[in-house]
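Participant: Listed below are the structures to be examined.
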Structure I
Amino acid sequence: MLTAMLGRTANNVYWMARYVERAENLARLLASTYHMSLLPAAGSSDTSQWEAPLSLAGDRADFLKRYSEITPGTVLAYMALDPENSSSIRSCLRLARENARATRPELTTEVWEGINQTYLEMESMSYSKMVDQGFREFFDWVKERSHLFRGAVYGTMRRGHAFTFSRLGTFIERADNTARFLALKWELLAPSGRPLAAEDYYRWGALLRAFSAFKAYREVYSGIIEPRRVAELLVLRRDMPRSLFACSAETVDILRNLRSEAACTRVAEQIHERLQRNRIDGILRSGLPRFLNGFVVRNNELHGMIGQEFMLVL
């Protein structure tokens, strides 16, 4: 009985954290796409960059069933507010709240009230309200609520199972999103043999800002933006909190403390060791999207093994 209770608690808080993190990362993706679409070079008829978010975090076939064409407005409505899209920001926050409610006794008042208030405010949001408020302001609000959630978890919860699995869900989700997001944007922005133009620097800067990494890039490299260095920062830098290296290091630390001999812990260590062994030039020679897609596959395998080990998922 104790194991079953632990499994349910672990599952609920793990997914609560994953859904909050997913909502934040989706807001980052949409904000980045929106800002890049404002460049004159992008062109008002260019829909390719708005197809990218659908490919990454949405269901393109489902979208095309219900919307007549791909435009900034239809993509934003579908991916931010559509309750029938299970991957929308609205759906992620609703699912986070459902998981929080299912494990309410394990959460502090601050954590529960923060998630509940976020859900209620999101439910009152409409597309016209989002337009009036401003897209940037809406995306900033989503990110702010995610930051408040993590702050409440870290600042008010006892360091027990609920706290531990909340952190684990955050880092598994963040690693997945960083890898998918960077692979997508790299294919759109990667150099094609020509010198970078002024608008290219703006786009790479927008990508860094989407990861809250622009200031970190300036501190680490103190020069003009170079795609190689952007990739290194977001994949291999251990002091960059949204990098794959940092997320995998946190995951290994959590799993070792939970059950060091578990199969999922060994897989997490293997993922992290591969990042430790690699250098960015070798990754770029073999193809960054290929490397990132491989990481996503392994990270999903790890997620499944965590479910089997701790959450009674068969």
Structure II
Amino acid sequence: MSAPAPESPDLRVGGLRADRRRWGGWALAAIPALVAAWLVVYPLGYNLWISLHINRLSPNDGAWVGLKNYVQLFEFGDLGGTLWTTLVWTVSGILLQAVLGFILALALDRPGRGITLVRTLLLTPWVMPGVVVSAVWLGIYNPIGGLANEVLSWFGVAGHDWLGDPNTALWALVLTNVWKAFPFWMLLLSAGLKAIPAELYEAASLDGAGYLRTVRHVVIPELRNVIVLTTLLAFIWTFNYFDLSYAMTQGGPGTSTTTIAFDIYKTSFVYNRLDQGAALSVLSFVLMAVAIGAYAFASRRRPS
């Protein structure tokens, strides 16, 4: 039997280089993974740990209590009312943002320097800090000399304390949030409109479809992926938005504008119950994850 032929030096060198490139790729991928774990996984884990122990700036801090903090969320306070307020705040805000942003995206979907200027100006509320937006709308809602009541007086309608009335305070905040957030919808939907092939509009025109039918059967289906992505992002931001309720109403009057995000702040830093605040944030994370998962699953089912 003849001896096996020795391996070519070129093959060995090539294999060594391939191994180095492979391990180098794994090493480069491990760096952002470790950073993500430190920035995301560790805070989540630490927050969960706090929710299972006493942490109220007291001598008993660190003592294990298990699920007691979670049970107390349902036994004390008005968690049901807070969740309902959060639901109304989030759903109504997203719907109004989407409708207004969609209408403006369609209206501005045409060439021209004037259109570009208008679109740029409409982005102003979105880039403004939440505290600045709050200051602007506090002036608008001011019951004495505010713009809202001034406009009503033109039509002989009596003024109203918009933020002082529990029946209108939440809707006043929703309107303020819509004013701030609709440019985000307008921007993404405008980008989606630019990507729709002109042939689809031409085919709809040849079929005799009017403007509304074209929007329904051409524009909306083509924007489906953009709408799904924008809805998910808007849901996350709106559900967790804190600035307006803090700066404009402090969660009041009473608890009429207390969302779960504001309740986490109040429980943790006003009442110094960091353990229950952590438990509430875990509950918020679970609810948000379930809602996102359900929406993502439903959005994958294309209409027949």
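Only the coordinates and a few stated rules stand behind these numbers; no lab work does. This structure is a prediction, so every number in the text was calculated from the model and none was measured. Cβ atoms are built from the backbone, for glycine too; each structure is taken alone.
Participant: Kindly point out which one of I, II the value 308 was derived from, the read-out being volume of the Cα convex hull per residue in Å³. Show your work: numbers first, answer last.
Facilitator: Details: I: 141; II: 308.
Source structure: II.
Participant: Out of I, II, choose the structure whose coordinates give helix-only ellipticity at 222 nm (-39500 (n - 2.57) for each DSSP H run of 4 or more, over all residues; to 500) equal to -21000 when calculated. The partial results should precede the final answer.
Facilitator: Details: I: -24500; II: -21000.
Computing helix-only ellipticity at 222 nm (-39500 (n - 2.57) for each DSSP H run of 4 or more, over all residues; to 500) on every structure in I, II gives -21000 only for II.
Participant: With distance in nm of label points 7 Å out along Cα→Cβ at positions 150 and 174 derived from the coordinates and found to be 2.7, which of I, II does the value describe? Don't skip to the answer; put the middle values down first.
Facilitator: On the way: I: 0.4; II: 2.7.
Source structure for this number: II.
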